[in-house]
Structure 1
Amino acid sequence: MTRHPLTLAGWYGSPYSWKMRGVLRYRQIPFRWVVRDSKWDDIPDPPVRIVPVIVFPQPDGSYGEATVDSSPQIMRLEAEVSGRSIVPTDPALAFIDALIEDYADEWLTKAMYHYRWANDPDITTAGRVLSAAGNRRLTSDQHEAVANMVIERQTGRRALVGSTAETAPIIESSYERVLDVLTELFSQQEFFLGDRPGRGDFGLYGQLTQLVQRDPTPTAIAARRAPKVVSWIDDLDDLSWLPVDGDVGWSSLDSLPSATIRLLHEIGSTYAPFMVANAQALMSGADEVVCHVEGGTYRQAPFKYQGKCLQWLREGYAALGDADRARVDGALAGTGCEVLFT
């Protein structure tokens, strides 16, 4: 990295934008925040039009490469910037961390999308607030037209991404259990893998910024059921102050708190069967993913990207040394996550 700050372009309604902003703040990496599509957004075109975009600077401070996808962004930053790492030094523990991050990115995000676009108060709020992002000079008529367009597009995608009347109990109960797991965690420690945050903590943080602070229905649930989680999200917004001593502060794999083990069971009962069924649907050319989750039937369209996520996890698992892979197997035994790697 040069002495010039990088640029992070995102939206306040994007959980992945908050995730990466939290990572950059914690790691004390200088950056410039830009709201995507605002008048200040002058970044080069990224390879895919999604957020967040991180633009790495050239040696002279001008814009360099524009990158997308939060997980590869995190690992590139790990390779290029030393200190205050969010990747455990133990390869087996780092693999568990990557699994937690992917669970947040690919399963907990379903709760974020579902709550935002399934209930009238949330739909109205999201449509009006998100449509004002980037351009507050819209007239009232223009704003209403954009809001209606956003609402129509996003509510029309609900079944595609798995938010239906049939799947609502599965998604909503999973969200509530995550709140309970986090509440249990805080009686033991602040983060899932020790006294410092990992990739998984920031993955959960990103999704929860929307669920416990922005959208009315899940925010009310969190305030009633898990007020400590709301406070935790406030803290993770900026952990630049957190003292970090080299590589000290990670838990050992065989002494994870009970809440972390409970989270792995949650991952095994929701994310794992979905990811396996999605991969099978992609392989067979099926037009629907169908799997059993927590006693119910979950359905959605197959997604190629989530197939890639599972492939990357399996490659990471295969790349572990024999001893580390055996330690991961021991940590995941009985959680339901085993199906991901068999």
Structure 2
Amino acid sequence: MRHLTRITFVFFLSIFSLWASAEEIEFAQEDRIEIPVGIYITSLYALDIPEKKFTVSAWIWSTFDPAKLPDDYRFYNKIEITNARSWSIIENENFTIKNADGTLHSMTKFTAEINQDWDVKYFPFDRQSITINIESIELDSTQIKFVPDMKNSRVSDELELSGWHVSPIDIRSFDYKYPTTFGIQSGAQGIYPRMSFIVPIERNGTRIFWTYFLGFFVSYIIICILYFFTGELIESRIGLIMTALFACVGNKYTVDLLLPSNDVFTLSDLIQVASFIIVGVGLLSSVLIVVLVKKGAQTLAQRIDFFITWAVTLGYPAAILIGVLMAPSVLAAQG
């Protein structure tokens, strides 16, 4: 009975935690002040996949009516980059212009080290969405609404990201609801305007594919070669198998240092698993063949050896080819 009560408690606690989680919403209020916001990204660098981060430098701006907002409002002093580990405004590149209609145009340049959850399922033929999230602080969704300046927001033409193709920027504006009131007794109580600047990038992965996984492909070649060792040379297969195993292990350590831990089965995992499988099959089949030959069952040994030879020779590249062809960037190129 106690066990059943505990299960029931955990179930309702899980339901409550889902209900109480932060979420994107569309806050329905028509009298909010609209603040156009735009960005010009000048630099993207230090794309660190194992550490799940990148660094960006960019200009960000807004236009607003100071008569409708607090006296100290300058936009840049009332926002935060919510997914940044750290960020700072460049003081000598920060200014405000007064327009003819009385509105103020605020521009500032910042640098930020930002958290990024890299999708490496199809590495090195992967696509990523570099994302910068800004959010209003102090002024909540009952007061203001961010509107994207799509016309002027872009990535600098001089930005070159080695090994990547950079696509045009996309902007999403929405309200973000927190599962807390932050102790505020009035207002939207945990609902704040947020804007996401998204830069799609696609890796040029052909060279990386061959260089990063070369050790696994060398082990495949070695395993294919060992099936030519027949007759008196059949016992010499073990040496080749050990060489193939060392190539796999060494390459695995190299690749694991480049990629973060992941809870999905990736293309890299497919190549690694397939490589270790053919090495294992090579070892087990060689032992089996030696045993059969010593027992005089040479015909059976030859048939088994023939079957395994072609299964490994054709199955390994076929499995990897299927995995590569499933990558979105490869599918797009074929289309």
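Values in this text are rule-based calculations from the coordinates and carry no lab data. For clarity, every value in this text was computed on a predicted model and none was experimentally measured. Cβ atoms are built from the backbone, for glycine too; each structure is taken alone.
Comparing distance in nm of label points 7 Å out along Cα→Cβ at positions 108 and 292 across structures 1, 2, the highest figure comes from 2. Here distance in nm of label points 7 Å out along Cα→Cβ at positions 92 and 132 is compared for structures 1, 2. The highest value is that of 1. Among the shown structures 1, 2, from which was the value 1.1 of distance in nm of label points 7 Å out along Cα→Cβ at positions 204 and 260 calculated? Only one of 1, 2 returns 1.1 for distance in nm of label points 7 Å out along Cα→Cβ at positions 204 and 260, namely 1. State the single structure among 1, 2 that was used to calculate semi-axes √(5λ) of the Cα gyration tensor in Å, giving 29, 27, 20. Source structure for this number: 1. Taking -12500 as the value of helix-only ellipticity at 222 nm (-39500 (n - 2.57) for each DSSP H run of 4 or more, over all residues; to 500) derived from one of the structures shown (1, 2), identify that structure. Derived from 2, not from the others.
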